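Next come the structures, one after another.
Derivation of every value follows stated rules applied to the coordinates shown; laboratory data play no part. Since the structure is predicted, the reported quantities are computational estimates derived from the model, not experimental observations. Cβ atoms are built from the backbone, for glycine too; each structure is taken alone.
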Structure I
Amino acid sequence: MMKPRIAVIGKGNVGGALQRGIERAGYPVQSAGNNAQRVREVAEWAEYIFLAVPYTALDEVIREIGDGLNGKTVVDATNALTPAFELAIGFTTSGAEEIQKKAAAAKVVKAFNTVFASHMETGQVKGTALTLFVASDDSAAKQQVMALGREIGFDAVDAGPLNNARLLEPLGYLNIQLGYMLKMGTEIGVKLVH
């Protein structure tokens, strides 16, 4: 069975690690950095589009892709943070829900944002599979992203509807706080015991 084509938008630490993990899991993948034409090309080619850009760049990327998002599974791996590394939104909405509003014909899935980039390639820290929380209002898209996460090496967990991204984005922020501000480093991760 052919695996779906995946575009990773963003060539930074997160985008690079996601691309390596997705390739290792056997999926055809292409990536694009800060080049509007290339972003449109890979988005049009792909069936799944991973957004791995800074939160502040999302509006521009969504504009660049435009109708290329329609009908596609769009995986939001971003954290809704300001340039000063504070939560930009929360409680009554989330970054993922705002993407869904702007790309109404897409199937938005929130995932990968609670994991440091260095672990996105394998889904593990020190031999332990990290939990990949996956939230979406589209059940089929959610199951597809969970399957991909398992193939990378994560313990994928259904985190409910897309509005639960309001909880996953602060969890991603807590991970950043623990790793950087509280100096625990990036060799940490979240594991749900279930």
Structure II
Amino acid sequence: MINAYDFDKTIYDGDSSLDFYLYCLKREPSIIFSLPTQIVAIMLYIFKIKSKDYMKGKIFIFLKRIKNIDNFINDFWLINYKKIKPWYLKIKNNSDVIISASPEFLLKPLENKLNIDKVIATKINKYNGNIETKNCHDYEKIKRYEKIYKKNSIKRFYTDSIKSDKPMLEYAKESYVVKKNKIIKYSDIKTNKNV
């Protein structure tokens, strides 16, 4: 049996995509010129003219302006690894799976850094920002998981978001909702206990 974890705000203290963008902006200020495209994409998504997948592809368009992207990614984790929450580091196992809507290229190094089995995430081309798979959230997480692992093999699943991860919360044998560093059983939330 496998323990699976959402990433941002679950085992990582913050939003890794936003942190990476801000990190890149400091090192390569020219990426600010991608802002108009990003803003338009966000507005089109808000007004339900375009999909979340479309928006995500445009958000990461700034990657076109970065040379040596692998160096940026490695250096980012040298600085931000400390944002992995201590509670997770205490219980982690080498069979763990991170399953996240964040970019796979950004989270993939954690397989080695955390010594875990697999990162399953949204495939975004790290050279041009193009989204290459559906956004890895909601039911897509289950589809992506079952392409690699046996059906119904998740013992425990942890997330910060009931809204985004309800399918996974219902799919796992045990589920937990993480609020900062507080871990609450999903079954208790459903029955309004200890919330």
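Supply the structure label, taken from I, II, corresponding to relative contact order in percent (Cα under 8 Å, 6 or more apart) with the calculated value 25.
Computed on structure II.
I've got another one for you. Out of I, II, which one gives 1.8 for distance in nm of label points 7 Å out along Cα→Cβ at positions 53 and 93 as computed from the coordinates?
I
From I, II, which structure was distance in nm of label points 7 Å out along Cα→Cβ at positions 69 and 141 = 0.9 calculated on?
The value was obtained from structure I.
Could you figure out which one of I, II the value 15.1, 45 for Rg and Dmax of the Cα atoms in Å was computed from?
I
Follow-up. For structures I, II, calculate distance in nm of label points 7 Å out along Cα→Cβ at positions 133 and 157 and state which one comes out highest.
II
Let me ask something additional. Using the calculated result 0.96 for Rg/Rh (Cα atoms, Kirkwood Rh), for residues 5-44 alone, pick out the matching structure from I, II.
Structure of origin is I.
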